[in-house]
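Okay, got some structures for you below.
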Structure 1
Amino acid sequence: MDRRTLAGGLGGLALVVAAVVALRTGDAPDTLKREIDDGVEAVQQQEPVKPANARAQALDADALQIAWNGSASAYEVRWNGNEQLVPGPEVEIPGLSPEEQVEVEIRAVSATGKRSEPLKIAATPKDLYDDKWDDQLVGQVDRFDGPEALDPRKWRIEAEPECLGLRPFGPSKRIDVDCSMAAFQSNTPIRFGVPASDGATGRAVISVAGAVESSHVQLTLLPDPWQYLNETDNQPRGAVSLDITTQGTRIVADPDLPRTGKQVQLGDAPLTGLVAGVRHRWEMRVLPDAVLALRDGVVVAYEPVAIKEPVVHPRIRIDGGGFLDAFGVGGVPERCLPTEVIPLLRDAEVPEDAVAAKIVTPEPGNQVGVTDLPAGTRKVAAAHPAQLVVFRKPESRPGTLPKLADRPGGIKIGGPRLHVMHEDGSRPPQPLPHHGRILVTAEINAIGHRGIELELDGRRIVALPTNEQGAAVPGRHEFWLDAKKLAPGSHARLKLSVLPADHGEPVTTETVFELGKTP
């Protein structure tokens, strides 16, 4: 995938370059000098405003989540002599001492590197941590801290090879998902029971962080036999999903499920969606007459439907990247049943340690056909798109542990972008009027760079330092061009270069726009 990483270490800043890269000639000076060409007007940057309303919570006894209010392009967070730059008004600090108070300072950072006055907050992780959050769960909570967490006895994974890895998280690690799509099918079902003290007959809990603005997480409760089919964008019959994006959280239910008319009061939550690099805990709480979504214990969405199946099978799907932290379920305790699903693209053999097997076939009309195989069956003929489902003995391992390479931590973001628009609102690909002004917007999605340069038809027209008071951050820069200084009918080429602090190869992007022939 074409991504870059905002390194979230203690001042460690890494830019993984996968865009158009150009070599610069000559030795660059230590400090970039601001230069704006005639005919170019730089839109003045607003001074960074001190953040407000800091608040803290703890998902673990050794970690803090700090959030605040603000609209800056990025923030600098300092604690215990450490420093971290984050692209939004929230940060997670793992690996703390549970009983020690931590003093945190947050500063807004402008696109040119200026810092605001600090907002300060002090918190002790142990005082904020709720150690009873998992009391309603059954069995062990899955901690996704290594390859063993994805034991094929417990999980079936559908993902591109090598798209899963391990990222640092305090003294431990978490599973990093860097895929266009990855699905994790649990082999442990949820069986609904009598209502608990909060009315739930069953529940599933997941803590997860986003990676980019387009990150998307779904936790779906699948009725039998949909758990044996590969993940698709179609809504399985009878399924209910917890649907989480950076924009918010919702419950998506099969329209054919019975509607109950149940009304639920939503809680007060300023944000309800995914946050890049910061974990939050979602609960999918199943009541007899509704399915609720809770984020960090606050109800943020619901759907008034009744799930009629007594048993469902949870599946996690992540699009666009993120990192998995933990997963657990509540209801009547159920055993994990090691299950292997084999596509019948060719003839297949039933393993000797199989205790049962069946063939599952997708059928028209969003249906699924199931055929149980007689005991003792050893060979099954190819029958695409059918799947051979094999149930193994409890001690069996239907596959090997995944190989998870270590990766740098941080927040994955995109490359630089250029946008062009005439002041009358016209945009490429239509020719822009050869009069008035043209607005050029440079969106920088890098960290730790020393400046940017803008070239027009091979001639530098802007040099702008971005590290005035410290390491640079993602941001937006705007420039007005005098259209009359461009040749009528020409095709102008703009090139944006993001200059690394180490004077290495800049990351560049280009765009071309056409000028009209008449004034």
Structure 2
Amino acid sequence: MIIGQNLARALLSPLSISAIFSTLMVGLAVAGGFLGFSSVPFWDMWNGALLFTIKFQDGQLDQIWSQHNEHRIVLARLLFILDSSIFGDRSVFLICMNYVIMAFAGFYLVRYISQISTTIADSKPTARVLSLMIFGWVFLWTQQENFVWAFQSQFFLMTVFPLIAFYFLARSADYGDGVSFGISLFLGVLSAGTMANGIAVLPMMLLCTFFLKLPLYKKSFLLILSVAVPYAYFYGYVAPEHHGSLSSSLRDDPGKVLLYTMIYLGSPFFHIFGHGTFAYFIAFCFGLGISAGAIFLASKILFSTTRSPFQVSLLHYVAFVGATALATAGGRAVFGIHAVVAERYTTPTVVMWAAFVVLVWATFPNAFQLREQRNSIRAWSSILTIFSFFVLMSQFNALQSKASHLADQNLAALALELGVHDSDAIEKVYPVADHVILMAEEIVKRRRSVFGRFPFYDLRSTLGQPLISSSSQLCVGSMDEIIPVPTDPSFVKVRGWIFDQNSNSVSGLVSFINSENVVSGFAITGWPRDDVASAISPSARYSGFFGYLRRQDVEGGLSAIGSSPDCVLELSMPKIVE
């Protein structure tokens, strides 16, 4: 009985709750990355990564400094080069780097806590709990677009490099360390090569030096770089078309910019509380709260005689993200309110909220003190449990099946490989089908990314060629529907399912051959078919396929040949759905 009570007390302690929270947050985020992974290029990956690496490897070395919209994503492009040169454009390396970079955010926030705790008496128990909670928080799944899109490493780099730069700036003030100052300068310069807002890091660091009371020569170094780096950045710069600007938005509708900025700052809570009208209100309230709170903390920290340099640096980091929010809200106001709560924009605010909580603890340590009294422990356990419950409710969205979404991306890749102008399918991987069709021609021709691997490799040249299956195994399946492709009348879209009962598995690729054994089209499996799983086998759940047939072959007899595993299916053809 006593052992059970002690075990329950240990599991319900603030430290245990924070450890469980952190483990679940990281584990669920990683699981979501596995479930959401696709090698099919998505959105900016087509031109920003694949076409860039093709040009760079063809000798156009200046492409590494060229603009991507308003950004010079130099560091992300170095990762794209590594992914292409070493890992064959598979995107696995890039996705892993997204998580690694975010782990650095968690690590350095913990370092801030550790450094600040040395100036606060009896703060170690609280620091341990706070460190675990903060580390788990930075893996919040509201950032899922950044975690699972291979192109998004620049968002993480833009968020994390300034955080580390400010850390080493504080360290140089605390220890008089020249090496730390050099590292902070280096990271400040590199921040400009993450995204456009990275050019604000060096000026913000310069401002920070006045409160850290660094010597004049260090301020001079930062002043020179604060002028030189933006000058280099904007040399030859061309403002992108169709993008708003902060100045014009402030002139035309300053109230909207303020509203959007507040919602941007509270955007993680928009996703936690469910995406509706009420969630916008919640996001606005949190954004207003952190703005007022940061101003209040600044008045306490900047004029305190007992402040830690790490508090000062972290406060300037919060100000940097706040400036980023203002610039983003102003620049994206033309796209509507939904633009500022896009999941990919939440990464800076997720880390900013973590930094803000650290500052609140550092400024008011007694309010966070974990005392030995049972009532104090119970109170903190209750607070942590309630917070963890609400956040983890959102985090478990990482486990939602993305099978249909991933299969849709594969269908888009199939259309691009075959040269089928199916706008509805192709726009699942890029907003404007005509644009990506032009971009994909060079990528397909060079067999880059998924177009150099099964199941897409060389399908276009196989279309119209003889093919005789060497397999004697029979599949089960059906051609359920034939649908016209409005934007390409030479092809039809087909839907059905196929399953190999002998191997109890689903073929990865389906080839359609006509009565003359000529390839008439292809399909990709992977769509959920719960009806087939119930009737045939649970292993057949993802036996659904979509694909394309030459319209000229629809009226004749067709067979389906499954590949990997190999099997053959005679098809009964339904009528075209006009």
Structure 3
Amino acid sequence: MTKSMRLISLLIITGLMLSACTVNLNKKSANPVEDIYEGKYDVLDKGPEKGGSVRLFSTPVDTLNPILTNNQYVQDFLGLVFEGLYKLDEKQQPVPALAQSTVTSADGLKITITLKNGVKWHDGASLQAGDIVFSINSIMDAKNSSVYAAGLQNIASASAGKNNSVVITLKKPDALLLYSLTFPIIPMHYYNKEKLSEKNSKKNLAPVGTGPYAFVAYNAKTGVKLKANDDWWNKGDSELTTPYIQSVEVKIFQNTGKATNAFQSRDVDVVTADYNEFKKYIGRTDISLKRYPGKNYEFLSLNITKGPMANKSLRSAVAGFIDKKKLIDAAAYGIAVPAELPIIPNSWINQLVNIEQYSDLKKAKQLMTQNGYVLSRNKYVSKTNSKAFSLKLIVNQENVLRVNTANALAAQLAKNGITVEVEKLTWENVQNRIKSGAYDMALLGYKISTKPDLSFAYSTENIKTGLNTAKYSNPAVDGYLQQILTQPDGEKQKSLYTNFLKTVLDERPYIGLYFINEGVMCSKNIKGAVNPNVWSSYNDFSQWYVPQ
């Protein structure tokens, strides 16, 4: 399965999609989890030191301009060359990178961002406010087809302000704007006479950035070479400045399968991998594998307009009978992280409420009793007509992981007295059934955006887009979601998120299941702060080192 930045789903909204992705799982969790093995392959070292080289990988390069590439692997290694105004940390908080500070006007329509002093491009020129304006305008230019354009749709204009600042004017207030300002900044003085839409132009294949590594050379067959930027603004004040690793070679492979084969034969030092790939390496003693929750979220969409799932307390009962950890072990071979909501497990938003309290086996049994059901021969039946409580679960047959999950879920609920009929359909038929309402539960997936705007799944307006598959509508929730986008005060925004979370967890239009893990595999000679996360596979790469 390739990691492409092209959004290929039929249902797309601001970087998020309803997913029908096909998965192949044959064999057998949420900070990065390291599989550490002590053995003859372990490398002893005396701590960080400068020197050494690391070999990364990419599939064929479409361009080396970071705002134009549609290749996720290219974007990954260009993250060593370019930087954004902000970056997301592991808790999904935007933290300053090239930005020094941000001030928002009283009406929420003007954002003034002051840039850090002393930042230089790799050619020696200083970072200017005009570079940010140029980057924004280039991304918003439709001719360039930038993958970052969707996140900037609310920007009316950008201009250079006083004292090395940038003024961004919005069409409407957006308190979550900083989450969209993580795109790479490109230099105006270098690219302003370049026709950016020509991806393979001379300058688009010879990038100039501000990051810890500078471009050296590119060959379409052999790859890209980078060198440490000794003048990096963030190198630190100690005697041993970062980056530690002095050179990076990015090897080009036709597909990820050939790249992982090269890793296995030790021709590549680091590979990023999805669960289909890294599961093959679990237990290897000659590598370090770090896993983390990716962007793919699996959940049950419930038919809350008719049938048994129209009853809120029965929805809560079904949710209470599901043991997500056992489900993951049975269906996903442990290569996933339990989740109740479409929010990355490590996100600060998840810390606002005690999600565990909303799934309780004892309470689930009580709810069944309160709704007139009793256990008879290990099945819940109605007291009034002795009819068994049963549900229909639809799933797209092309997705092996999802089918495995549906079967394991049916078996788990059957042990708790609920009969579930799994119906395997084509993805098109699943979508049609959801539209017509001819289902009780549907096993689906979302691909989560960097921006924690949850209106895609819960707002009334997204019933029309098809992303709110449960057709959930609650004016109070719509109000919370709108206020979250316009509330600049951090504590008040947290309160709005808390109210929103409590409401949707109580009403349960969906039952969350899990986030699928991704991973980074490294040879054992790589040490240091190897802390990949969903936002950056090469997070803190400047602090990685190779013992000399």
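Laboratory data are not the source of any read-out in this text; all were calculated from the coordinates shown. Just so you know, these numbers come straight off a predicted model, no measurement behind them. Cβ atoms are built from the backbone, for glycine too; each structure is taken alone.
Kindly point out which one of 1, 2, 3 the value 35, 19, 15 was derived from, the read-out being Cα extents along the principal axes in Å, for residues 398-445 alone. Only structure 2 yields this read-out. Once distance in nm of label points 7 Å out along Cα→Cβ at positions 150 and 318 is computed for every structure in 1, 2, 3, the highest value turns out to be that of 2. Looking at distance in nm of label points 7 Å out along Cα→Cβ at positions 422 and 502 for structures 1, 2, 3, the greatest value goes to 1. Here helix-only ellipticity at 222 nm (-39500 (n - 2.57) for each DSSP H run of 4 or more, over all residues; to 500) has been calculated and equals 0, so which of 1, 2, 3 was it run on? Structure 1 accounts for this read-out.
Among candidates 1, 2, 3, the computation of distance in nm of label points 7 Å out along Cα→Cβ at positions 494 and 510 that gave 1.5 used structure 1. When mean count of other Cβ atoms within 10 Å over residues 294-301 is computed across structures 1, 2, 3, the figure 18.8 traces back to 1.
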